[in-house]
Structure 1
Amino acid sequence: MRIIYREKPMTLEDLKVFVAVAAERSFSRAARKLRRTQPAVSQAIKRLEDDCGERLIDRAMRDGTLTDAGELLLDYAQRTLRLVSEASLAVAELRDVKKGRVVVGANEAGVHSLLPLVKQFHKDHPGVLVDVRRVHSRQMAQELLLRTLDFGVLTFAPPDRELRSLSLGTDELVLLVPPGHPLAKKKQITMEEMGRQAIIAHNDPSPARERVLQLYEKRHAPLNIRVSLPSLDGIKRAVETGLGVALLPRRCALAEIARGQLSAVKVPELRSPRQLRFVYRRDGELSHAAQAFLEVVRKYGKRASTLATSS
């Protein structure tokens, strides 16, 4: 088929008319189906033939038989119209938050605070992908401003004026021990008592880790680190098996504490209470999915604030 390029290429409306004529095998029936006049249908077919430089319908045949060029164009026209329909449906699903993606940055400890939010969000929007990426706290602001992330989780309010944040509640460091450990019966211990235990530590640098190490160094107190692991889940499993004890954020082990797999002991000097913050850009468009996720966080934050006030 010889294609002639013109200033006004074939339109979707003309392709719809052509597909209708091909299906009905009649100009008049196609006109009735499309609720158009027969001359309007004829003009649409004429425009397509001019654009293609070929006859699309064999006028010598009374049954609307397509020429070879017409058969070829019909295949492309049907695929084009199907893609247009799929595109419209996909955009509508994004608008109605039936599909889409939300990208959240968090360090390993921050992931645990996100899980209740993701669970609540997926109750109403199960088709949306929530993509949580591991991002160090010091890189979070830059990634948000570069728009590689929709949101981030931090333990401090971001200093950047372009960013805003919502409170997700508070967290603190606690010493996790197996239920049968001698310290499990105590409500709190001193940092010196903790330092004499076999410690399982996280080997990923973090501000909390550095503060604890500096405090022990300042006190000239021993800290018996026996095992160093790369993940919080690995550390919790190691504590459960009796390899040692670990100082971790309480929120990281809420499930294990509730099930009795681990016990939490306070170390007042090392508590380091902190606010968990959900961070987002002050200005700029959010996708429909991201906007819906932000609304879930706002409601969650209000509930957490109410519970904290009542207690």
Structure 2
Amino acid sequence: MTQIITLDKIDTKILNELELDSRQSNSNIAKKLKTNKAIVNYRIDRLEKRNIITKYQFISDQTLLNEKSFGLLIQFEKMNLTQETKMIKNIEKIKKIAWVKSIIGTYDLIIVIIAKNIDEFNKTLEKIFEKTDNKISKYDFYIDYEGEIFNHNYLYPDYKIKEKIVKYGSKKIIELKNVELDVLSELKKNPKASILEITSKLNKTYDTVKAKYNFLKEQNILLKCSPKINIELLGYTNWFCLFNIKPNKSAEEEFINFCNNNNNIVRYSKCLGQFNIIINIHAKNSEELKKINYELRSKFSNSINAYELIQLS
């Protein structure tokens, strides 16, 4: 059983600052918190060592680069946990796979595939079937084209305003040049890498790399550098709620407004496919999850055609 870690006020404030911008200096965080840099250094180091912060990530708007996010839900034929773990490792090696998670519910796995078009998605799907020895009994998919990702606001009760990390889903396409692609690639590998570090790796001038970095930020390709938080260690469970909502603009706007105002909802996505809205809920217990689920289903009972609730392991 996972031992639950409780954050104190200083850890909470530091984590919130990192969610707002992980590339800001520790000196800057110390100044905001009215403390000294040594304390901030120690606290961040401890958050990382305790595995509360597992890594850092740059969230980007891939739609600007003409890339689409395909969510794939897979149900296996009879399979034990050892076999499933082996399947996940095989799937993770496939190009175009962003991430794979074991889930609890009707389906066994959720896979996110980044592809430019349906043809690329289908080729990746064929490889997944090959890697799983054709043991897939059922699958569904959706295309995530627009949405918002929020901070873990439920962790920060002292902060009254719900901070939005990013809004993604651009209608335009940007063609990146070689150096821009190289800078983007380095930042995906190491989101906290300094301009100087990237300059050294790419063997380019500092001014060139800085200009390309600023371009990626100005064009909203690079949206936010933030920590990946191990919420299980903090006593929370990660849930996906997949909804099929009737095509009604006002109902959809009201649904999204509900998501904006609930601190336990950390993301919503507008999708194409069997499910057209997906929300990501972090709940401390079944009662908290039931309360959010009940509010949604009762408030939007006339709009919801169907829904699927899945837990990410």
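Identify which of structures 1, 2 gives the largest calculated value of relative contact order in percent (Cα under 8 Å, 6 or more apart).
Structure 2 gives the largest value of relative contact order in percent (Cα under 8 Å, 6 or more apart) among 1, 2.
Comparing volume of the Cα convex hull per residue in Å³, for residues 101-156 alone across 1, 2, which structure shows the greatest value?
2
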- Supply the structure label, taken from 1, 2, corresponding to Rg and Dmax of the Cα atoms in Å, for residues 13-116 alone with the calculated value 22.6, 76. 1
- Message: Given a value of 20.8 for mean count of other Cβ atoms within 10 Å over residues 69-76, calculated from one of 1, 2, which structure does it belong to?
- Response: 2
- For structures 1, 2, calculate FRET efficiency 1/(1 + (r/R0)^6) of positions 109 and 205 (r between Cβ atoms, R0 = 35 Å, to 0.05) and state which one comes out highest. 1
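Check the numbers for mean count of other Cβ atoms within 10 Å over residues 85-92 across 1, 2 and tell me which is largest.
2
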- Message: I have -11500 for helix-only ellipticity at 222 nm (-39500 (n - 2.57) for each DSSP H run of 4 or more, over all residues; to 500), calculated from one of the structures 1, 2. Which structure is it?
- Response: 2
- Working back from 20.5, 59 (Rg and Dmax of the Cα atoms in Å, computed), options 1, 2, answer is structure 2
- Structures 1, 2 compared on distance in nm of label points 7 Å out along Cα→Cβ at positions 21 and 221: the greatest is 1
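Every read-out reported here was derived from the displayed coordinates using simple, explicitly stated rules and does not represent laboratory data. These numbers come from a predicted model, not from an experiment. Cβ atoms are built from the backbone, for glycine too; each structure is taken alone.
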